[in-house]
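Peer 1: Alright, structures below, take your time with them.
Derivation of every value follows stated rules applied to the coordinates shown; laboratory data play no part. Bear in mind that the values here come from a model prediction, so they are computed numbers and not experimental data. Cβ atoms are built from the backbone, for glycine too; each structure is taken alone.
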Structure I
Amino acid sequence: MMLYREVENRTDMTLGISIEQQIPIYPILEREIDTIPLDFQITDKGALIDLFICGEPGMKLEAMLMQYRPTRIGECLILRMSADEMVTASEILGKIDEIPRSVRGSLYLKDGKINVEYRVNECGKKQMTSVMGDVMEMKNHISIVDIGPGGSGIASIEAVNSRIPLSVVAYEVDILQDLHIANEECYIEYNFHGEEKRGFRAMIHTQNDTEIKYLDSPFLREIQRFSVEAKVPKAAILARPVEGVYRSFTFLPSVMRDAHLSILYSAARKYPESGFTLVASRSYSRDVWNWV
């Protein structure tokens, strides 16, 4: 049975971009928090970012943050704010997303700047070079902060866990026929930054190769739709066939675990034929790589 640690180094380069952003609330946040996880989306009304203020810092700042009407999920306050610079930056991020063997990793606010980290396979270095040329020509508030060897998937997840504690939720469903993936030895690594008409882009790792496919399933679309509505971010989504069924591993903030479980059970009720089975729900530790 293939494990993720056997393929995690197939994205062997790191790319980091920093985006200056005027966030009026940042002077308040930096009193208690050094690094703030975030998510963003581009809408017809502009760019929006969600800042995740969790645990003790959120409790300390809650009274001051109420004027911004945060959403509370468990022990986490979510602040949704406009982010004008992300409209321009999204063009660059979109080009990086289109590099075939690329995976968007951490997004976080630090020192008043939005940081976006990617893992990219070396075969995409020419495209990466072209994108970096575009960044240099733009001469605005976007800069390259890191590019070079070292793009381990496990290290990327552990970096996120150092900023906000993660959990892993694993489940099985009978959807391999939807995905047109045979019950063979392979590993699926998603780049779940968005949904396209063709489905969700993923790297399919086999013992000797990696290819890009667009995978689609009503069950997966339902989970993604609920997740966007509920503002539940993901650090990583991995999967593999196991004894004729699809087994998925989702890494997400621990404070969002119950919300994610609720989404899974809602999708299972809508698609009872999927045969949904919960496999695991636990806090992240390095031991997970013995079974993920």
Structure II
Amino acid sequence: MNMKENYRAQQQIALSPEDTLTTTSAGAVIKLKGLVKQSLVSETRKVLQSISNYINDIYKGRASLFVFEELFGTKNTIYLLFQVETLQDYYDIMQIDMNCGPLRTIINDKISGIVNDWSELFESGTLASQTLLPQFRRMYGANDSGTEMTFQKPLTGLPPAFHQFTLPLENIIHSGNAGLMIHREAQLKYEFRSEGRQFARDVVDSINTKARGEATAFLYEEAFGNADKIHWLIHMDKIDSYYPLIQIHAADPEVRELYFKETLPKEKGGGNWSKMFVEGSMKDNSFVPQIW
């Protein structure tokens, strides 16, 4: 690999992009985070590679798994992105296959002589997960304008994230072909839950319009956690794509207007987007595909 090129998560698996669920086509995205013990980094990567190979092969069309590592933050923090068609698929993997199915046998073989359970590869208390469901217009009073949803087959869950905009699928940057991903989460105040979701969708639209070719953003709702917590997944073509994104926010008048204009109704006190979120709840982390 040319060291000037960014590695892509799609390179972790043997499936073609057309056969791989990603953040744009999945019905749910489960993000599992953990801090790997410093002494077990090499062994953990081998275990995760085996898990990834098995899931992407056996659950083709139902689930895919990409492995990422934190770029700017705590060293040896890894992220597993499970992209599933339905929540039932994730349950089947984690509660059945991983506990008493073939996946458990594979894991036991890989950790034999190293640790007693795969969770012991991580620092105690650091394994945590978030379940993200694609947000769509009409949820919680968000504006119904914009992309009209049409579906090629009956839905078993929520519309996948690619329904959030009208970009051609081949031009979308997602978890499979991104060189860098940024996950931003924020807690909406209950009184601004509708206005906040509309603002969040406007942010998605601005990135997908103004940074086309450099970045693509999707918006999600957290399923099992704090109510009204929203998540942006921002996918960048390469690490340096972060700079054009900053430039847009600093210099593009339409984007600046989005952040400075007063959008809250007078009966709620007026104001701009900064009043919509709980103080200190907005945070980012960035990660890049793990290189096997």
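Peer 1: Which of the displayed structures (I, II) returns the greatest value of FRET efficiency 1/(1 + (r/R0)^6) of positions 57 and 105 (r between Cβ atoms, R0 = 25 Å, to 0.05) on calculation? Can you show the working numbers first?
Peer 2: Working: I: 0.65; II: 0.95.
Evaluating FRET efficiency 1/(1 + (r/R0)^6) of positions 57 and 105 (r between Cβ atoms, R0 = 25 Å, to 0.05) on every structure, the highest lands on II.
Peer 1: Suppose you compute Rg/Rh (Cα atoms, Kirkwood Rh) for every structure in I, II: which one lands on 0.95? All intermediate terms of the calculation are to be shown ahead of the outcome.
Peer 2: Values: I: 0.95; II: 0.97.
The correct label is I.
Peer 1: If FRET efficiency 1/(1 + (r/R0)^6) of positions 41 and 273 (r between Cβ atoms, R0 = 30 Å, to 0.05) computes to 0.15, which of I, II did it come from?
Peer 2: II
Peer 1: Right, another one. For which of the structures I, II does the calculation of mean count of other Cβ atoms within 10 Å over residues 9-16 return 17.0?
Peer 2: On the way: I: 19.5; II: 17.0.
Derived from the structure labelled II.
Peer 1: Assign the value 0.70, calculated as FRET efficiency 1/(1 + (r/R0)^6) of positions 265 and 281 (r between Cβ atoms, R0 = 25 Å, to 0.05), to the correct structure from I, II. Walk me through the numbers on the way to the answer.
Peer 2: Values: I: 1.00; II: 0.70.
Of the options listed, only II reproduces it.
Peer 1: Starting from the value 21.0: which structure in I, II was mean count of other Cβ atoms within 10 Å over residues 81-88 calculated from? Intermediate values should be presented prior to the final figure.
Peer 2: Details: I: 16.8; II: 21.0.
Derived from the structure labelled II.
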